[in-house]
Structure I
Amino acid sequence: MTRIRRLGAGTRTPLRRTTAGALALGLALAGVAAQAAPAAAQPGSATPDLGKNVTVFDPSMPVSQIQATLDAANAKQVDNEMGTDRYAFLFKPGTYGTAEQPLQVKVGYYTELTGLGANPGDVVINGKVEVYNRCLEGGGTSNCLALVNFWRTVSNLTVNINGAGQDGCRQTANFWAVSQAVSLRRVQFTGGTLSLMDYCTAGPQYGSGGFIADAKLPATTNGSQQQWLTRNSEVASWSNGVWNQVFAGVVGAPDDSAFPNPPYTTLAKTPVSRQKPFLFVDAKGRWQVRVPAAQRGTSGVTWDSPGRTVPLSDFYVAKPGDSAKKINLALALGKHLLFTPGVYDIDRSIDVWRPNTVVLGLGQATLTAVKGSTPLQIEDVPGVVVAGVTIDAGLQRSSALLRVGRSHGHGFTTPSNPTTLQDVYFRVGGPHVGRTTTALEVNSDDVLIDHTWVWRGDHGVEGFTGGDTERWKTNTGLYGAVINGDDVTATGLFVEHFQKYNTVWNGNGGTTVLYQNELPYDPPTQADWMNGSVEGYAGYKVGAKVKTHNLYGGGVYVFNQNNPSIHTENGFEVPQTPGVKLHHIMTVNLSAGVIDHVVNGVGDAADTTKVGVPVYVNEYPVP
């Protein structure tokens, strides 16, 4: 059903005035369409110009050549955590590698590997696609872990696991040792096992969590991963789990009746889901973008879900150096938007106001706020899809980094075609100083957030001389995610280190499937971490006026390394009403500070007497 929000007494309109103004601008500019950027690709088989940091492989190329290209990229990116290089490697349909000469790929920072087939089986890699631990001490020989293995993407291909030529331990599995802001979608692994923990290095081998969707998985070892979401997939078996493992619409998912031992949360069906848009080359060699439709109540892979196919020629292909003004002109002329790999300085909002517009990023394309801008503004319209984009705060404070809808209660939305954010990541600090009031602000109704990491940096290369105390005052972000719209669904909501509420959910009818949060490490004193007379801010706050809300699988972690004496009263704070329900939630102490209760005064303290031992509340309200 289409929702039309009231703007005033006796007035109903499907579009805000800002949208109507943009429409008028588009009509005025239609006569100068020839001045817009050229189409990304004309009909035919020619490879489009996707920028210098996109490499397209063909199965006729020698395996040794492809291997050398990928090895060189990994050598450059394996430790380049805060760098500006971005890469995408695209595989045309066909088979890569052989039993005797497998293609064994290691995926570094800011790297995307994706198949260009219409289905995952159209691109087959005989070999491996892997991420190993980073060893941070002893010259790269010790303190080996995956806690900071962020920002990489693999999608739309099949891996026939082959470890030929690797050492004995490496041959035992395809390793995918990652943490936040890493996406594995539309993939299938055959002929071996998948390990989300790299157990072949000299410990501690920790992983901090991740996301898999629309995948066919072999026997999978979760290992040391603290939290994980797998949705709309098939898995042969799943073993291990640390604190918080969530499955939604997964065939073969483990039973969760013994929660928290093991710590599994299993939903038979995903409430709302959508596959991420993807590039493909059709049987005639034409470059297209498939935009799957949203679905409700699904389980198993949804590779054959309905949707639409958009020619790549209908996209404006943006490249680093393009201005927001130029990009907005292309949007006004009716183009969709493809960001090629790189970093873009955005000094005014890129304003997406046409329903059903697709904004797709390749290779972790990154938009950096300049002059306090909000880099991406989505108006109150249905069906917009933003996927594969990272948004960074800049030196001047932004009011928000991405805003969906101007204010709640206005606009034109529909549950059947939600505006969707997929693999959209936010950073406040890390590679440089960042300042924002809010990172993600959602005012529209019927929005789907399908995997995001909203991060105020707890480490980086900002160059602070005063350590965490200076970071607290200089690298500022008050709120991570603020959800004002009704009927918003989040599948995979990761939010960390903000200086007030990490997540505030004010809209009715909201659903979150997996929530992961670390409170800020760096408040200097308890006085800096006070919410009025209350000690600290809950990691997940549901507004006092909310009548209905569901959270499935949530964790809030504390590590007040700057001042271990700091207390936070509650990990979760929600109104005490029957329609607001939290399922399988926990707090945990990572060795400093205290969370006094899990939710609303319920649950024991997560203090330093139980470091690494979660405090669980199975259901709230408590039955």
Structure II
Amino acid sequence: MENRLAFLRTVAPFTVLPDEVLAGVVDLLQEVTYPKETLLYQQDISKLRYLDIIVEGAYDTFFYDSEQRKRLPEEYGAGLCYGGMSILLNKKRSLRTVVARKGTRVLQLPRRDFRALCLSSEAFFQYFTHKYGQRMLDDEYAHFVKPANPPEANFLVADQLYSRRVESLEERAIVACPADTPIFEAARRMAEAKVSCLFVTAPQADSIIGYCTDITLRDSVVAQCLDATRPVGDVVATPVLSIQSEAFVYEAILLMFQTKTRYLLVERNGRYVGFLSRNKLLSDLAQSPFMFIQAVKLAQSTRELKRRWDMVPDIVNQLLTRGVRPEIVNQVITTVADTIAQKVIERALEAHGPAPARFVFVVLGSEGRKEQTLVTDQDNAIIYEDKANEQRELVRAYFLRFAEAVSDELNHIGLHFCTGGFMAKNPKWTHSLSYWKRQYREWMSNSNAETVMQMSTFFDCRALYGDFGLMDELRAFLHEELSQPLDRFLFYMAKNALQYEPPLTTFFRSFRTFSQEGQQVFDLKKTMTPIVDLVRVYALQHQIFSTNTGERLALLRERGVFRDQEYHELLQAYYYLMGMRLKKQARQLIDDRRTATNYLDPKSLTQVEQVTLKEIFKVITDFQLKIKVNFTKTL
């Protein structure tokens, strides 16, 4: 009895319990000895009935990966406990695989009694939750303890392939010419219409007798050195197949594979209303998000681009459910948004005619950082080359009309107007390169708290479309400017990173919230902002022009600005918050059919999530202290 009591007084967290409580605990313990090496628990399978307190010997603990390799091995020796985090935070299942070494002696405290101690002593309970939160900041650890959710029905395949009908697809408009049209003229029409398939009709009639494709022109004309003035009917490809618009999508695919045709005419009420391309259709139905992006590239109408953008929440939800990392999901969203914007810009250039000067369309903020979420708006600007005085007004007028057309169409698609007006259609953000240089110099040389807060997004600037050489010129200018003493600028940039405090009370026990639609919530976006801001300050100080927060962090680590541990903690903290934010937004859009937000009710979180968030907020607070010391003391 006395020996066990003396031993318990040395074991954390029993050290926080008074002696009268420990004396009661001693009576509850039972001793177990393992005479040989024994597999005790399997990760996420074995349910724990006891908290194990190791008296002698040791536990070898680890995770098994998919190839049954041991990962993150850790020894639990004499004086340590195993099982507390598993019982409290993993539904009683062992977090790790555990093997007891030969001769290991253990005191076991029944699970029910362990829970009672947690309820009676907050300090005892917090020992395990605090330890778990710290572990979850390790990216590899967090990966292995992540719950394996069952994969949901695949929207991209199951829904579209077996339940959708051909009429729900975006068929392509038919471009046709008579069979007696010269081959060169047929090729010219294909180029003008930007199509790879031209349908051929019978002379003096509207009936379609075949089709001509890019491959037809390559194989039957160019490769054969055929005279391009001959009629296109001489090289027409057959047969021409059609499908009714009310047929199922899977029927169209089967017909294409069975007949080895790449194009199907769509028939409705006795007439052809368009056609389907096999490549585009398979892109539409592929599981890979990269194939989905390819489908966005093939879109030809605003309506189709809008439909693609509306599908993004489902794709995000599936990627997260399948364990894809949040930073990769960010990249997918950003790439889709980029592709849509590029298509819209190309259409606007066609409508307004060639640009009168070299220009580059740039994106800012989260899109500039390639960190877009499902709550996003337009943040963009235009930089165009300097022109002679007599041309300046004409050039500016063109780009303002062009920018308005681009912004309006993006807004219609679902990439909404920026409420702060940071858009190219705003005359303040469409200017010549020399103007932008003066603007950046002004921001950096005459900084104050207000301008830095408003303009920090312009230091996350990324070229999207046009002459990227203009962006290179601007960066070369910024490189030169940042080589000068800029204590005032960095001071206010650092102060900006300190504006938002993580939403925890002084003792890190509960969340500070505000009321929103009848709930007490905190803002996930604002919670992440200090990480973005502090990493940006260090990147500018060290003249790192990558805009992505993760890339900036990696480069800062390479230069010795952040230690490995600091790098991993910040990276894991940022993308844990990002994953939580993306998942919540996707669920709001898909399940709740409501506008997505960045607000989160702490009461909706599991205990695991609450503990992890508290540890993340501590990390942010520690780094804010570091930036306070490094920058704000200079002025």
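Please state which of the structures I, II yields -2000 when helix-only ellipticity at 222 nm (-39500 (n - 2.57) for each DSSP H run of 4 or more, over all residues; to 500) is computed from it.
It traces back to I.
Compare FRET efficiency 1/(1 + (r/R0)^6) of positions 171 and 491 (r between Cβ atoms, R0 = 41 Å, to 0.05) across structures I, II and report the one with the greatest value.
Of structures I, II, the maximum of FRET efficiency 1/(1 + (r/R0)^6) of positions 171 and 491 (r between Cβ atoms, R0 = 41 Å, to 0.05) occurs in I.
For structures I, II, calculate Kirkwood radius over Cα pairs in Å and state which one comes out highest.
II
Computed from the coordinates by the stated procedures, all read-outs in this text should not be read as laboratory data. Model, not experiment: these values are computed from the prediction. Cβ atoms are built from the backbone, for glycine too; each structure is taken alone.
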